[in-house]
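*Asks:* What follows is a set of structures to go through.
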Structure 1
Amino acid sequence: MAKARIVTTDGAEVNIDGTPSEIAAVLKELKITTPPTTKSSGSQKKTARPKSVKKTLPGLIDELISQEFFAQPKGIGEVRTELADLGHHYPTTSLSGPLQGLVRKRKLRRFKKDRNYVYAQ
């Protein structure tokens, strides 16, 4: 047994129970050429917004590497100042770990200059 719910343009609602051929005959009499649309109440999906991607500290330092910021040796304070100029404020103590990780990945070199470590490409 098939069921159909038809809402006309003037707001009248018609519910039909019957075989598909009977429903087709009623639709033909009502001169409806397109099949009725069904509305599912409450089960509509919301479109998901793309999540904003938060940049990580190693990713920000990678961007500085790609911009050749480390062409000349830079100290950790200079790295902190450059990131702050770009709007990313980190304490100096938070920079040493990610910088050391990039040294281990051989994206940066680290050596001592005047009793302080500096980083270069």
Structure 2
Amino acid sequence: MPFSTIHDAAEPLGYLMQSGKTKLLYATDTEYIPYKFEGLTHTLVECNFSMKIVKERLKNRDLNRALWDRILRNHLSLETVVTFLKANDLSSLQEIYLLHLSNNNSDANLFKKTIQEITGVPVYIA
């Protein structure tokens, strides 16, 4: 089942797929996910940047304001992923894959650790 996402591309979509008891969510290239899901077993979700990292890069002038604005309006931050996960039913969750990490605005080890701590399930960086 496709669902709308928030991105400056034409008709961006995320997907909820189910086969038997397996329920997989796939969402990338979106500012946030405005839906709640029950019974997810697998989640593949963008975790593009950390607000702390991009704010520091902006302060140090390693990131220009136009790119900052585009990142914030089109991609999921670590903080937004945490909020999204906490708002959903994770009782059946088995694993999470973090997707589309920025080369300059993310920290794979921190992201993995943070998400594992709040969910208690294995987290993989894809």
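None of the figures in this text is laboratory data; all of them are computed from the coordinates on show. Note that this is a predicted model, so its numbers are computed, not measured. Cβ atoms are built from the backbone, for glycine too; each structure is taken alone.
*Asks:* For FRET efficiency 1/(1 + (r/R0)^6) of positions 62 and 94 (r between Cβ atoms, R0 = 25 Å, to 0.05), which of the structures 1, 2 scores highest?
*Replies:* Looking at the calculated values, the largest one is 1.
*Asks:* Work out which structure the value 7.5 belongs to, where mean projected area of the Cα convex hull in nm² was derived from one of 1, 2.
*Replies:* Structure of origin is 2.
*Asks:* Looking at relative contact order in percent (Cα under 8 Å, 6 or more apart), point out which structure of 1, 2 has the largest value.
*Replies:* By relative contact order in percent (Cα under 8 Å, 6 or more apart), the leading structure of 1, 2 is 2.
*Asks:* So, one more: Thinking of 1, 2, which structure, once FRET efficiency 1/(1 + (r/R0)^6) of positions 6 and 86 (r between Cβ atoms, R0 = 41 Å, to 0.05) is computed, gives back 0.10?
*Replies:* 1
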